[in-house]
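Undergrad: Given below, in the form of structure tokens, are the structures.
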Structure P
Amino acid sequence: MNPTTPDLPQILDALNPHASLVQRHLWLMSLLQWIRGRADDAPAAVARLRLMLDAIQLRPTWQADWQLWWANFLGAVDATSLLADHGFAPRPAFMSELGNRLRKKLLPQTPETTDLGELFELLAPTPFDAEWLRAIDPDTLLRVQRLLFTAPAPSEDSLAPPLGSGQSLLLDALTYSVGQVSATGFASEIRQRMSDQAQNERPFHELPAHFERLRQAVLQQGPRSEAALQAADVLRQQLEACRRAAQTVYTHLEEHGISVGIVFRLRQLRERVVRIRDLLSCLQSETPSADLAQLLARLVLVSEEGRSIRALIAASSHLTAAKVAERSAESGEHYITRNATEYREMLRASAGGGSVIALTTWAKFAIYGLGLSAFWSGFAAGLNYAASFVLVMLLHWTVATKQPAVTAPAMAAKLKDMSAPDAIERFVDEVAHLLRSQFAAIVGNLGLVIPGVLLICAGLHAAGLGPMVDAEHAHHTLHDLSLLGPTALFAAFTGVLLFASSIIAGWVENWFVLHRLDSALTYNPRFTRWLGPLRARRWGLWLRRNISGLAANISLGMMLGLIPAFAAFFGLGLEVRHVTLSTGQVSAAAATLGLDVLRHAEFWWAIAGLFAIGPLNLAVSFYLAFRLALRAHNVGRVERQRINQAIRARLRSAPGSFFWPM
């Protein structure tokens with residue numbers, strides 16, 4: 001226990017029913033801190049609670065003061081905010097809740113508040129409070145109820161038993177919660193995305209009427225009357241119908257694009273339905289003190305989760321991540337070769353990509369020679385890379401390092417059904433197909449980027465122009481790409497950028513589909529007047545097919561160009577190392593220095609750096625994309641271990657299958 005915490009007699013003597021609001025709250029915090037102790041032993045906390053009850057029985061005057069204190073406390077705070085609102089966003093929007101959680105992280109809270117939900121986070125700030133609340137035995141809970149909370153006196157002019165303060169609060173919380181569920185169901189962005197059957201059944205329309213029947217039964221006959229119990233059962237069935245109707249929205253989202261804001265609202269609705277069920281259980285329980293203690297324990301855990309920014313983003317973006325992985329899997333399938341014919345086609349396509357990168361290398365050194373400022377040099381380099389990557393895409397060629405981020409989800413999609421007897425073996429076959437596809441792509445890229453750069457250098461020399469790069473910068477290029485420097489680190493970082501470009505592509509495509517921009521381009525009168533109906537339709541279809549590739553290539557090119565410039569501004573010295581671009585630079589440097597370069601160690605260390613850059617580009621981007629896809633498909637640790645064992649077995653038995661068709 002904290003040595004500064006007062007002992008029990010001091011705390012009991014400090015009880016003042018007429019104290020100010022903030023002093024009452026501070027006193028309650030000190031009492032709970034004494035019960036909590038060192039916050040490491042739940043049975044010990046329950047024992048201290050019993051000790052407090054024993055002390056109360058020995059001091060009847062204290063019990064009377066507590067009853068008055070409790071009445072003043074409930075009269076000053078809004079308890080509905082705890083029972084109905086706690087753990088839910090004040091406004092049903094993802095960004096507002098993100099800002100709210102950031103505020104809670106950065107700014108301290110005050111006990112000078114009438115919002116019991118805010119005060120509760122100060123009264124029970126850790127998961128240990130849930131632990132000791134759940135550890136309270138029924139006898140102790142009964143003593144708490146009898147000593148601290150008096151039952152209401154019966155009314156002579158009413159046949160129904162009067163509601164206690166706790167039951168009245170629960171009924172108020174139910175009223176508010178049911179209203180929130182109805183409002184969410186009536187929201188246009190939710191209602192319009194429900195299935196036709198759900199809209200025809202109108203479950204949200206009937207919900208308020210069913211709750212009103214329950215409320216009247218509780219007020220007139222009591223919460224455990226036969227009429228109230230029947231009305232509660234009907235209300236639960238109606239809530240389940242509302243939950244099923246809201247669930248149909250996910251089908252629409254999966255078909256027409258994921259909205260994080262809508263997913264967040266659906267999650268809030270589902271959790272409010274669960275809260276209503278908990279409140280009903282407390283209201284009609286035969287042991288209300290036990291159910292209320294369990295509810296308070298759950299609210300403690302809700303407080304803990306409500307402070308987590310990571311939990312908010314993970315819960316709201318899970319479907320988006322799954323959809324990004326699914327769409328990446330669709331586009332990644334055509335990068336995997338499964339026979340000799342497809343293998344040769346990959347060599348051809350990657351050779352074409354290498355020829356474009358040779359021109360990109362020339363343009364890079366030309367931009368470097370302009371002597372622009374860091375930002376504009378990076379911006380121009382980014383445009384150069386982006387234009388080159390888009391050109392490769394439009395020509396249906398390929399750049400090797402762009403493949404892993406989209407092929408990894410295609411691999412993980414094969415793991416959806418692990419129950420089939422040959423599922424692991426088929427997956428290992430896919431791994432072999434993927435790796436040899438990557439090998440073919442790298443061979444094709446490098447096989448043409450080297451002669452392409454050398455031919456450009458020869459053409460410049462024949463035209464009487466200067467070399468692609470002068471001798472000083474040639475040595476500087478070889479030094480920068482040396483394996484002895486930070487090349488490996490920069491190559492791994494470039495792998496992260498390759499993965500990030502695939503995520504950007506998935507988000508952009510999801511955004512494009514969600515807002516139905518292909519339909520807007522096809523049918524919007526402004527576009528059809530400007531482009532003509534047929535051309536507008538062609539543009540809409542073309543963008544729908546290519547928006548992901550455009551987003552991936554443009555974002556990757558701009559990141560490769562601009563991030564080093566921004567890193568230099570902050571003094572980080574962070575560079576990018578892309579294997580095909582780096583190979584072109586080494587080729588240009590070698591062309592400038594001539595055959596004599598073969599005798600210099602810096603050239604061979606640069607070659608060694610290239611052998612590190614390629615695998616790191618591929619491995620890091622593939623690993624990150626594969627992990628995302630595994631989480632999206634809920635592939636467990638046991639399945640991953642089986643997969644790893646099967647891959648190692650294939651490497652021992654047929655290593656050549658990972659490099660060329662067998």
Structure Q
Amino acid sequence: MAAVTHPTQTEERTPRVSSPASILQIVAHPDDDLYFMNPVTFQAIKAGTPTTTVYLTSGDSDGRNPRPWQIGSPAEDREAYGKARQNGLRAAYGAMVLGDRTAAWTPSTLTTAGGAVAEVYALADAPQVKLVFLNIRQHGTPDGQPRSLHVLWQQEVERVPTLVVSGGLVDERSWYTRTGLVDTLVQILDLVRPTLVRTMDPDPDRLVHDERFPQHHDFGDLADHCDHTAAGLFSWLALESYQGPGEGRTFVAEAFRGYSNERWPHSLGPRAVSLKEHFLNIYGAADGYDCGDPAGSGDYAVGWSARTTSWVQSTTPRHPHGAWLGRDARGRLTAFAVVNQQAAVWLETQPGNGQWRGPFFLGGGPLSPGLAVSLTPDGRWQVLARRMSHLGPDHSQRREIVLLEQAERDGRFTGWTILGNPSAGNPERDRHLGTPAVTRDALGRLHLFVRNGGQGLHTRVQETDGVWGRWTDLRGHELQEGVAALTAPNGRVEVFAASREGVFHWAQSSVHQPLQRAPRFRLTAPASPAAAVVQPNGRVMTVYRQPETGRLLMAEEDAPGGRWTRPAESIGGRGGFGAVACAPGPDPETGTLVATLSDPGGIAYRFLPGDHPWQELPTDTLGGPPAHAPAAAFDVLGRATIALLGPDGRLAVARQAGRGSVGFGAWQVVG
């Protein structure tokens with residue numbers, strides 16, 4: 001790869017979009033978006049962002065859609081069940097966009113690159129919202145199981161059939177091959193030209209099923225429905241052929257976990273859960289609403305049991321982090337992120353002047369979202385990423401950690417180096433590699449950390465001469481995705497990781513010793529990755545989401561380098577989900593900035609310590625909620641700064657109105 005030259009020098013909201021954002025959602029079944037992507041789907045379309053959702057299968061399952069008022073089991077009718085789910089989705093989207101479940105839709109068809117004909121519905125009074133049904137028969141597999149996408153991805157069959165739904169727009173059955181489905185998704189990408197693509201999780205966790213975690217809806221030892229996984233894999237494979245929205249614009253992608261939501265502490269607060277449940281109840285016609293179609297008005301079973309599955313209570317990004325923000329050796333704020341599936345960098349033209357250049361593309365793709373970034377002692381950037389090196393049937397999946405670094409300060413990036421995977425060679429664990437986290441110790445060595453395929457923690461260290469050591473297993477178990485690494489004032493490295501039941505902590509006893517996990521350190525159960533930061537007063541602090549409440553918890557050591565004797569305490573919040581950003585200010589009086597996604601879809605923030613209430617940075621003008629969590633840092637003038645990837649695929653930056661001010665200025669869109 002050629003070297004790259006680094007540059008040297010509100011509750012009720014009126015839709016108002018000034019960005020060219022366009023969103024494409026690709027899911028396996030009718031309702032995956034309502035269960036696993038909401039509330040961001042609702043937040044974006046309420047902000048007026050054009051949104052197209054593609055449903056790969058008809059969701060016909062066992063073909064039975066029992067009405068709540070019926071006695072006994074209904075007859076199997078797959079064609080009617082597929083149509084009923086379409087009816088429910090149109091009602092739910094009508095309610096989300098216009099507040100009217102009976103809103104009219106304009107039907108049309110699309111002859112796909114795979115040769116089949118898809119059904120397309122555009123909301124008549126909001127035609128920027130479209131639903132596309134490929135109607136692949138979910139039950140059309142040789143063994144009679146509802147896993148058509150899975151067997152197609154695994155190359156167990158050459159093709160799968162479509163379902164002709166009752167009273168639909170298509171009256172003939174068609175077939176999709178593996179290549180035909182990928183080509184169809186690329187075709188839809190090129191037609192929609194999205195700046196943000198949302199998918200299902202292509203790499204769900206592996207889970208030992210036992211009395212505590214019975215099989216339920218999972219497939220094998222993967223903690224998700226196999227068609228969810230295949231839909232994610234097909235989507236990310238199609239993204240490799242997507243040339244972007246054109247006109248110099250960029251795109252970003254994010255994946256959402258599916259059934260595994262029931263296995264982890266719930267991340268959403270009561271308001272967000274109620275919102276998701278409300279639209280699922282409309283989808284399921286829980287109130288007995290009759291749309292007049294004899295096929296049915298919705299997926300009736302969902303309307304009575306949306307909460308019982310525990311899928312509604314969480315929204316969980318597969319890759320928690322988006323943009324990274326910090327200062328370079330000259331003091332210029334610099335941002336890194338994955339756009340167009342490759343690494344990119346933006347930077348201030350001068351320290352603190354608020355003028356930006358970028359994005360400058362650094363290659364490396366196809367990369368997963370979330371970069372780990374460090375500055376060497378001599379002022380050179382090092383960028384680490386998770387590469388999706390090969391997408392194929394399970395026996396051939398490959399994920400790797402890769403490294404890019406500058407040859408000299410302000411100079412060229414010299415090309416990507418493969419650092420590998422601690423589970424390399426193990427096809428059952430290779431793909432479950434986590435996103436990287438890094439920090440540099442007092443000796444100048446770079447410490448890399450990743451969650452491994454067994455949900456423990458691995459590390460690898462680069463010595464000051466540039467030589468990398470071997471992967472070392474630091475143990476741990478049941479870790480959530482997203483670990484936090486830092487270097488304490490004493491120069492020792494510390495790592496925090498959220499597990500299923502608490503927060504784990506690793507630390508060095510001296511800069512010359514390997515990290516060890518503190519056996520008695522365990523904070524209360526987290527519902528998000530644990531952020532960690534050295535505060536201006538020198539004390540290490542960790543912040544994470546409290547399950548079920550929408551609030552954040554904070555814990556800190558008693559004194560710099562001291563013990564952790566106090567339990568985590570609530571610092572409030574404004575709901576939301578996902579990772580938390582923390583940035584230490586220049587002095588104790590300024591404190592530490594905490595920022596995260598909020599229930600209204602904006603960015604909630606406050607400064608710790610202090611009694612200032614939580615504030616909100618709306619994102620309506622960006623086209624709705626961002627892709628991934630925000631990043632935070634202070635500029636050279638001591639002003640807090642928040643950066644994120646907007647749904648328009650561009651970097652957006654908001655800066656404190658003045659040092660010490662509670663308020664922030666308007667979003668500045670870069671690129």
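Undergrad: So volume of the Cα convex hull per residue in Å³, computed for just one structure, reads 242; which one of P, Q is that?
TA: This figure was derived from P.
Undergrad: Quick check for you: by distance in nm of label points 7 Å out along Cα→Cβ at positions 85 and 365, which of P, Q is greatest?
TA: By distance in nm of label points 7 Å out along Cα→Cβ at positions 85 and 365, the leading structure of P, Q is P.
Undergrad: Further question: Could you figure out which one of P, Q the value -4000 for helix-only ellipticity at 222 nm (-39500 (n - 2.57) for each DSSP H run of 4 or more, over all residues; to 500) was computed from?
TA: Comparing all candidates, it corresponds to Q.
Undergrad: Here's a follow-up. Given that P(r) over Cα pairs in 10 Å bins from 0, in percent, for residues 309-452 alone, derived from a single structure, equals 11, 30, 28, 21, 9, 1, 0, which label among P, Q identifies that structure?
TA: P
Rule-based calculations on the coordinates, nothing more; no lab input. Because the structure is predicted, anything quoted here is derived from the model rather than measured. Cβ atoms are built from the backbone, for glycine too; each structure is taken alone.
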